[in-house]
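**Q** Scrolling down, you'll hit the structures one after another.
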Structure I
Amino acid sequence: LGCGECPQAVLSVAVVLCCECPQAVPSCASWPHRCAEKYNVTLSLDVFDVLVNNNQSFTGQDITLFYSDKIGLFPYYTSEGVPVNGGLPQNASLETHIRQATQDIKVTLPDPDYNGLAVIDWEKWRPLWIRNWDSMEIYQQKSEELVQQQHPQWPPKEVEEVAKQQFEESACDFMNKTLWLGESLRPNASWGFYGFPDCYNNDFDSLSYNGTCPEVEQQRNKNLSWLWKSSRALYPSIYLPLHLNGTNKVLAYVRHRVAEAFAVQRGVLDSGIPVLPYSQIAFERTVDFLSQEDLINTIGESAAQGAAGIILWGSLDYSTSKEMCLRLKDYVEGPLGHYIVNVTASADLCSHTLCSGRGRCVRQDSQQGYLHLDPSRFTIDLHEFSCQCYDKWQGPRCDTQGFAK
């Protein structure tokens, strides 16, 4: 996971948030606290290598999520069109933002040696102009209005070009310098933005849907190389839209989203930068827990591609009643927990058997296998995997000292 003195976890599964040392697949959770506190329903998470922040909160020793109003003074517009902190990045004070963010980071992460995950949840606008569609079009409109006020005689095309340039440069500054600040204050943390990279492969109604990321979106992700180079972890989202429930499209959707994160990693980053997809234990906006097949298509697929971890984000809907908490307990201590244990043990066994315990098993492009233990033989089909070596190791079996290729 890239966590301080244990920088490479084979795989970490976080039921909400986590960080762990090599040869483990931990999970972390926050919603079990409410079930225990309000309904006296206790979930046994540690037996499944599930890590939990102290008091099972969103901030803690393993992972911290910074919501947008909890770090600095990011500019944005409300749903009513009211500007906050200047509204636009090019109309806001970056200096004031950094000053406030410095204070927020020190308060939220008081330990200078914090070595967990540090995730910034910023979803008000996107740093690429072209991706601010639908409700985010206001950032294009207001950017153009700002230029028009300064240059009322300019033609529309020139106004748009300058507005785009001003917006993207300022958006880059806000995001980049926030990451740089985080790394300077808490250098052992794995800093990154939630939901990045995204590949927008959600045209589910297309008859030819196969999950592939549109080429134009892959190119746009390459244009965000400045963001990837400043990140110390990638946190793509593989939340399952309700639209996919009951379809055969889940695997294709997840496979290509995770693959795009690794394409970004290979393209502009050191391979040691971890990829940790955000997932859920139910389809979005439901309490319909994932089936065994869907767990394979999310956790299993991510692990097979070489993810350093999975962050399973929970919902307070899971703890609205004692009955719901009991359902959650049965699921976590049954299908979910058992699957996590299987993948954990598989990743650990594969790492030691194939990669000398100094690398992570990654499925080869031509294969379809998963890191699952055959219950009858307690073995893995190793021919389907190759090694991604940890820092300072290289070679097909990661048994030679040197930097991994």
Structure II
Amino acid sequence: YRSDLIELDERVKEMLANQPELSIQAALISHAHMDHYGAIGFLSNEITVAVSNSMKTMIEAMAESSSYDIEGEIFRLRDRREERKEEIRRTCEIFEEGKHVSNIPFNVKTYPVDHSVPAAFGFLVEDVSLAYTGDIRIHGPRRDLTEKFLEKIRGVDYLLIEGTRIDTSTNISEENVFKRIEEYVAEKPDKFACIIVSSTDLDRVRGIFEIAERLGRVPILSPRLIYLIDKLMETESKIALPSLKNACIYFERRSLYGGGYDLSPRHYRRWMREVYESRLDGKKDGELKKAEEVSKGQDKYILIANNLDYVLEIAQIRPEPGSRLIVSTSEPHDEEQEISWGRFLEWVDLLRLDLRIAHSSGHADRESILRMIEEVDPKVIIPIHTERPYEFQRLKRLGYIKCNVILPNINGSLSWDRAHGNLNKLDH
């Protein structure tokens, strides 16, 4: 772990004193979702991080446009010790799909998979005959990527497999999500429409652009979505991005001066000023739209927002009662998100909005997981990223899983025996 953080807390020193010494040289990030990279900020800066170019751009853009603390310090770290304030840069290895990751102690090949964020990867560790699915599905718009990955890892000895939805056997395809969104907006041709999506679900954003074009509406994006798209364009990402030529950007009112739009550092953060100033001087595509402008032509637009709190910006637009609001993100899954959801619903009622849900999970369901295990045919599966690991053992007892199942446990580890090419489970 980072020495500057350990030195700040005696309790951490005591806790780590009883832990075995680990020689970790590299960490591979499978995709740009916080639950897969947020803890890297706590790791020693001597540990190399391996990511794709697009993934790195997305992580950096999300950190810059958010209020992250240590969980946003993935590639650049701020020393927390009083006598040191310098920025520390972590070694970063950029990998490409279908190729080996350079300068790490194992032969790891990377393969893109279908998930609810582009640039999501699975890994094949050739030395150990071990594959890791990352977060994965086979019901999304890029299911072809998942199918190719499964083909490449067929017959591995060990399969680390995600099990987020191992207890669910229902799927809604991405095509069905777009169909629902289009129907919901088309039902109210004379009303304002807003769709709330995840900040990184750019495949869904592109689909909503296509819906807007078919319905004769202009898409308006929140500045955070625009900032992410801008950065991916600047780094020549291979991710398919929506064209901003005929799109608009929502101009958030943040100041008491300049009619509420004084672009000084006092009122707007650097990333947001960058988004707005690059449009005001004509350097980038996308026309700025203020709340009062949208309010005058509510049936002309579809606002694409990136979180539930954007309902406060919707209030600035003063939508007509009965205007359509569509939530196209995952349901709340912790107490904090439940509170946010409750607050959001109160605003929906206050504004008299007509709320609909249209979402498809980024994770494979039980039947898809069983199919993937059958296709890969590993000797052993190791379920991770799941709250119900024992469901895998139950499915094995029932005969649905033919291979062995190893369940991870807290403070346990898997050790690779180089001489015999085996993974051994060690319990501490």
Structure III
Amino acid sequence: MIRLARYHHLLILLGFIIATVMATEAMIIAAFPTIEVEFSVASVIIAWILPAVMLVGAVILLAVGSLGDILGKKRMILACLLVYGVGIVLAGFAPDMLTLLFARMLQGLGLAVAPLAYALVAEETPPEWVSTAIGVLAATYGAGSFIGIMTGAYIIEHIGWRACFQVMIPVVILLIISAYCILPDQGVRKKGRIDIPGIILFGASILSGLLALTWLGLFGPGDRIVWLFLLLSLTCLFFFIRHEERTASPLLDLGMIREAPFPAISLNAFLVVFSFFMLMQTMPYLIASPAGLALSALYVGILLMPGTLTDMISGPLAGYLVSKRGVVLPFVFGSVALLVGAGIFFIFPLTPLLVICIWMIFSSGMSILLTIDNMIAVASAPPGSTATSSAFVHTVQSIGGATGPIVAGAALTIYQPEEAFTVIFLVAVSVSALILFQSAGIRRHLP
């Protein structure tokens, strides 16, 4: 009974932390067109507001996951929350675009809490409760997004976008104090050291790849800088893999991720988050643009709010279905939801109701698939490597989340709005079809 009570306290705290991070992310979405006008920058530059967080998250997640297994997850969660809090303060008073992007990069440490939370729950929870607990954590993503979408749209409409960050400052302080008091010090630990060269090579590969996409959106494929950034990205990736194969304490356990089920769930996680964040970047423009619905920022929150509810419900539902029916059926269901959600854009005329349906169906599929991916990751991890395993899957998600908005921003910069919306949803349909094709053979990839 004592262990169950501790598990409840732990789950509530970690859920609140994840919900806070997601609420902050969701609050600022409705402000994209407003920030674009205030700072007089192109859509592809505004598209960095989301990837700035995801980029740092992708680079740091693996290191934080490894350090969580080595030093303890409580220390790493507290460190991440402290840096995240600094980023919140800076963003709340950002005078220009560069300061805002730097603050957003600091906020990327908030994403690193997620794999530590999943690993800590897996270690501290009785085995029969693990699937349900992970489903509950997945629901906090939707809960945070729901709160952020609604409050953010109202704050932006009546006060200003900077207030979205300012109101979160006392919340983050309270979470830091609570984490210090509640999180357990014990946990499975292993020996090792941090792989600094690996972090640098991995980060350079992702950053240069995203810069290539940004340059493509600004200057087109004929600019040599696009191809130089792409070449740099591939070169850094090549040397990163060689380094990881030779170092004694790799940032990424290549042997582990080559074994089933990691290749399958990694590809799935990337594709799902890529398409979701691509559409998330697009929705404020689709709703507020004269070429779309021509509604105010407040309606961005109103129309996206039902989708955050389905996100919140679908995570626990996926956990329940996996515990009762196995992985394959809910995986296929989530894949079909993505395809239907993106596909109906081309079937029905653009109305507020259509936007609501698109986001509800797509968010449900996303939540189901990512919940399953995280369940499989922690269940398949070797003893003492749960945080590293979970961090790898979240890293892949962050790479997808960083790439999707850049692709959307490039499309919005290159094409006229109506053409851009068509291109973006065509990409979403194509990616969703690939995910559905993958789901047909997911059974053979599972351990």
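Nothing in this text is a laboratory measurement; each read-out follows from the coordinates by a stated rule. None of the values given here were measured: they were computed from a predicted structure. Cβ atoms are built from the backbone, for glycine too; each structure is taken alone.
**Q** One of I, II, III was used to compute distance in nm of label points 7 Å out along Cα→Cβ at positions 171 and 307, and the result was 3.1. Which label is that?
**A** Checking each candidate, the match is II.
**Q** Tell me which structure, out of I, II, III, gives 127 once volume of the Cα convex hull per residue in Å³ is calculated. Don't skip to the answer; put the middle values down first.
**A** Details: I: 150; II: 166; III: 127.
The read-out was computed on structure III.
**Q** On mean count of other Cβ atoms within 10 Å over residues 107-114, which of the structures labelled I, II, III is highest?
**A** Going through I, II, III one by one, mean count of other Cβ atoms within 10 Å over residues 107-114 peaks for structure III.
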